[in-house]
Structure 1
Amino acid sequence: MENVRWIINDNSRVSGEKANVDAFSQNEISKARNFHKKFDIYEPTPLARLTELSAKLGVKEFLVKDESKRFGLNAFKVLGGSYAIGNFLAEKLEKNIDEVDFDMLKSNETKEKLGDITFYTATDGNHGRGVAWAANQLGQKSVVYMPKGSSQYRLDKIKAEGSDASITDMNYDEAVRLADKNAKATGGEVIQDTAWEGYVKVPMWIMQGYGTLMLEAVEQMEEYGIDAPTHVFLQAGVGAMAGAVQGMIASIYPENRPITTIVEPEVANCIFRSAENKKMTNVTGDMFTIMAGLACGEPNPIGWDIMKDYSDAFISCPEYVAADGMRVLGNPLGNDPKVISGESGAVTSGIVYEILTDENLKELKEKLKIDENSKILVISTEGDTDPDNYRKIVWDGEFSR
């Protein structure tokens, strides 16, 4: 059986020049939140307070941001794609993002000005569905490429949004390059949550869009009487969401910055390997993992620059960690709320559970300074986006230790 591997970043608390996080300040992220608030279906997703579980695990708070309730799409990714498309169209109209809303962007008058636009992207499921949904809502088209081994259920959900979607014979990073190539060949536009040379603006918008969930969490914690979490665990694929939230944490909590840990699947641990090598490092191959949303081999350089300077630890996880997280959240103690969390969504809850119950991880618990006063925040980034697989894991016990 594979073991949990971890690295402590000794430089995260050392003073000196660090990556600029001004783009993720509360003021900047509020622009994204205000844009999302203009959607008719907008409402903050729940912040589940697992009081009985925290007591059992010996910590003060265990908080789970439940993104399965986001816009009826069962995942957080739509926050990034919609905000990026909104910004792109606003620029085409020579307006600022605060001057537009979804109703205006989908009006006949705007459509006549903009003409037909096709948005291209690659996805393991959730990002592509979010882009397809936003394009469809605005009367535009989308083309979505998925890596080999992707779920038919997730593909069908993307197609249901009117997208020309398909499963390729490529891995995720190769599918990204295909989306870029075909967008250029057809005059389309790429909406991708990773960056490369000459392609930075859109990924930055996507990352800022993800920030809406953390602003909500900050407000919800304040309602609970919690001034700040002491620990935050963030899952990473390319590292766009993790980098964005890490940047926000560094900006919002400059004096009492929570201890932050980045979590990845063992077979697609490009951020972990980058931390290990102290430089951006890719992972190649098929990267088959139940955590499909995290099966990415090439780090987002914007996110990596932030994580390497501010994140306190990096963890590479076997499959059972995510599976345990799904089972823990799906079978709550006492009056704790139930959280239906998919494989990629539950890995952070799973690693917290392992750290607090597995004697083999006692040293990591001590290094992270987790104790009875700890207030831990995790983000369940998706619900049961593959229901059949969810049941196999939660009902049938697949991927147990």
Structure 2
Amino acid sequence: MKYDFDEYVDRSGGDGIKWERADAVFGGDDLIPLWVADMDFRGPQPVVDALKRRAEQGIYGYTWRPDSLFEAICGWLERRHRWKIDKEWICWSPGVIPALIACVETFTQPGDRILIQPPVYPPFFKVVKEHGRELVQSPLRYANGRYEIDFDDFADKLKQSGAKLFILCNPHNPVGRVWTRSELERLEAICAEHGTIIVSDEIHADLVYEPNRHIPFAALSERAASRTVVCLAPSKTFNMAGLQAAYIVIPDKALRESFNKAIVDAHHSSSNVFAVTASRSAYSEGDEWLDQCLAYIRANIDYARSFLAEHVPEIMPADPEGTYLLWLDCRGLGLGAEELKKFMIREAKVALNEGISFGEEGTGFMRMNTACRRATLEEALRRIAGAVRARRA
């Protein structure tokens, strides 16, 4: 069927964080919310229909995960990512962040070091620091509007720190890189040399634009599979973050059993009745919706980049290879981090994520969520352009 991503869906009066809480969180009024990473689009119709049928039963008791759910996930990974897995490799978590916490607590001890690559998703910092581990940072290298891995620094940091765990973000949030096979293989070789376990957050795996292709880290080789935990979910792909439906793929039996014990001990192993229904339907019948959604978002990204180049050259957006997040280099505005935040809220009247929240390397940047109606994006960009013109004057 043909989906209408320009359809207006009234999210006011509900309990969604993105729209209902934007003014309160940012301390503004009448803000256009392009911050928290969920979409403004209705999900695939088969998912909506499946949830309606399940809801109409009227009983929402304890729920198990049927074989059909495992089969849907395995089919999706093979169909979309050419990754054939055994269903026994699949573990469960209410979300990727609880899974990261389980990995930190299972595969490291208090005082151990864990490596990340900023600017990166803010919870990466928290799951390390809040659980008594030491943070090691190997920043991405930014040149000519594109981020690269500094492999020399990465290898030096692992060698010097003896980091037990490396948390990878692929596709990368917020910079939008989709790491190539050769880049991933170099990371894997360095980690193997130092005995480092890889936890790969691949929650945006399905949101990749041609000709780029997502490569699951554990699919690189048998050696990579023996040292890797891959975190996945339908939440970003199908706009169902509120259902808390992550799954974790761990090919190695010993790592898998240790992870599962941590999840069970934390009482995080139960199923959400609607998550089971929605995930199974999405992975079985969601291809058509996703293909159309990706085309729409890519067009939004192209529009935003073109608009900013013409009207606000002080702001230079990255060209994301994946995700629906646009990383904006706002340093041309000449504003400090706090000034930039206030400018966007008070003068432009848009709610964006502060770049500095992704690490010091994000100072002077902002993250924009483009998974919205074109009309919403156009209005937000007009507001930014108008605020910049007023500042120029």
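FYI, it's all coordinate maths here, none of it is from the lab. Quantities reported herein were computed from a predicted structural model and do not represent experimental measurements. Cβ atoms are built from the backbone, for glycine too; each structure is taken alone.
Which structure, out of 1, 2, was mean count of other Cβ atoms within 10 Å over residues 278-285 calculated from, if the result is 13.5? Please report the intermediate quantities before stating the final value.
Values: 1: 13.5; 2: 23.6.
Source structure for this number: 1.
Have a look at 1, 2 and say which one yields 14.1 for mean count of other Cβ atoms within 10 Å over residues 38-45, as calculated.
Derived from the structure labelled 1.
Could you tell me which structure in 1, 2 was used to calculate Rg and Dmax of the Cα atoms in Å as 20.9, 64?
Details: 1: 19.8, 63; 2: 20.9, 64.
Structure of origin is 2.
Out of 1, 2, which has the highest value for mean count of other Cβ atoms within 10 Å over residues 270-277? Could the numbers behind the result be given before it?
On the way: 1: 21.6; 2: 18.6.
Answer by largest value of mean count of other Cβ atoms within 10 Å over residues 270-277: 1.
One of 1, 2 was used to calculate mean count of other Cβ atoms within 10 Å over residues 126-133, giving 29.1; which? Intermediate results must be reported in sequence, preceding the final value.
On the way: 1: 29.1; 2: 16.8.
Comparing all candidates, it corresponds to 1.
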